[in-house]
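A.B. asks: Each in structure tokens, the structures are laid out below.
Nothing in this text is a laboratory measurement; each read-out follows from the coordinates by a stated rule. These figures come from a predicted structure and were not determined experimentally. Cβ atoms are built from the backbone, for glycine too; each structure is taken alone.
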Structure P
Amino acid sequence: MKKTLLILSVMAGLLFPPLSQANQSSQQLASCFTDSLNGRERKELAKWIFVAISTHSTLEPYANISTADRDSTDLFTANLITRLMTQDCPNQVKFAMKQHGSAALVNAFKLVGEVAMQELMNDANVNRSISGFERYLDEDKFKQVFQ
């Protein structure tokens, strides 16, 4: 049961908005987690998020991700979360859980997910792709609104 709660807390924190406002103990936990990550780990964590999201029925036709790649990202993420919680930040985990339960993990992993996504969003190719829609905006209609 505790393992299931841990898994759900991590996933909720990485993939969804926080369930409650961040508090000091979850902020300290989040800081410990993010300070313990290197650039490669942030990229790998963002890859895991992408792989997970790609299973959505709307996105799946566009993703060609093998079972081996899914397993690899799952293994990396499991090892990373295990290290963060049991080696890098065990005292912060204990304190935050004691103070606020699983909501502390949700809030802490939300920040970890944001940091991982920032790693991808800072890439020039990603920025070009995200702004690609701009060439199709109808400027005349916007001028009418902002006159």
Structure Q
Amino acid sequence: MAELVTALSEQQYELLQTEAFALLSTIDHENSATAMNAISWVYAKDVSTVRFAVDQRSRIVTNIKQNPNVALTVIGAGSVHAIYGHARLVVDALEEVPFKLACFDIEITTVRDAMFYGSRISVAPEYEKTYDKRAAEKLDTQVFTAMKKA
């Protein structure tokens, strides 16, 4: 039986110190099915806590209020990392951000390597913002600064 891992490794922590593509799974508040959304405003606050921000109007907010169990999937550092935990609302609206973003912390309960046997990720997923690059950089800076203050 594999050892239970309850915190991020140094490599996982480092991966989550920069803007990362992540998949957040919640339990849908209407039908109790698994719901998955891509998010990018996410970072490791420490090895036991991952913080993220989403639009207040997002279904994610209602889902977490009904059921705080979440899974965060991050691809990078050679593997697929599944981070399980309980999400709690830190603040309803981040200050000094031009629109209302809810901020959550995931208190990590388990971290698992979710990559299939005998393989590794050779190239991490990349994405690009499809709106004005300067505006995107400014907004990202505002959001991450506000998340760190919350």
Structure R
Amino acid sequence: MPSLWVDADACPRVAREIIVRAAERTATPTWFVANHAIPLPRSPVVKALAVSHGFDAADDEIVERLAANDLVITSDLPLAMEAIERGAKVMTTRGETLDANNIRARVQMRDFMETLRASGEHTGGPKGYSDSDRREFANALDRWLAKAHR
């Protein structure tokens, strides 16, 4: 059975709650990886993994431990690219699927926007996590779990 790997450093609390409920309902092994303590309920399938505070330490730990066909939940595009290259499935906390067909373009756009910001351009940040984002994520996660358990 595939596992869930959550890049928990920037995972919204509401998405974390959705993941925990879905993992417990389907008995899917789930790891929340972060460089700080993540409050989670006691569970036989949901675990927290604290890593050192080094740059990308949580990302490196996820990539090292994941297996092909595991699901990585992250909005970190370099982590997503590495996970895809290792054969994992990747989803953002907004329910967007990242795969070999779209990850390079997303990374290039991120790099372009970073260049604009470095030159003093105000590009704004990501929009807030809305109710529709929550629904899209919950539905996408349920679809992945149903497929993984067949």
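A.B. asks: Consider the structures P, Q, R: one of them gives 3.2 for distance in nm of label points 7 Å out along Cα→Cβ at positions 100 and 132 as calculated from the coordinates. Say which.
C.D. replies: Answer for the origin of the read-out: R.
A.B. asks: Follow-up. Hey, helix-only ellipticity at 222 nm (-39500 (n - 2.57) for each DSSP H run of 4 or more, over all residues; to 500) derived from one of P, Q, R reads -14000; which structure?
C.D. replies: Value -14000 for helix-only ellipticity at 222 nm (-39500 (n - 2.57) for each DSSP H run of 4 or more, over all residues; to 500) corresponds to R out of P, Q, R.
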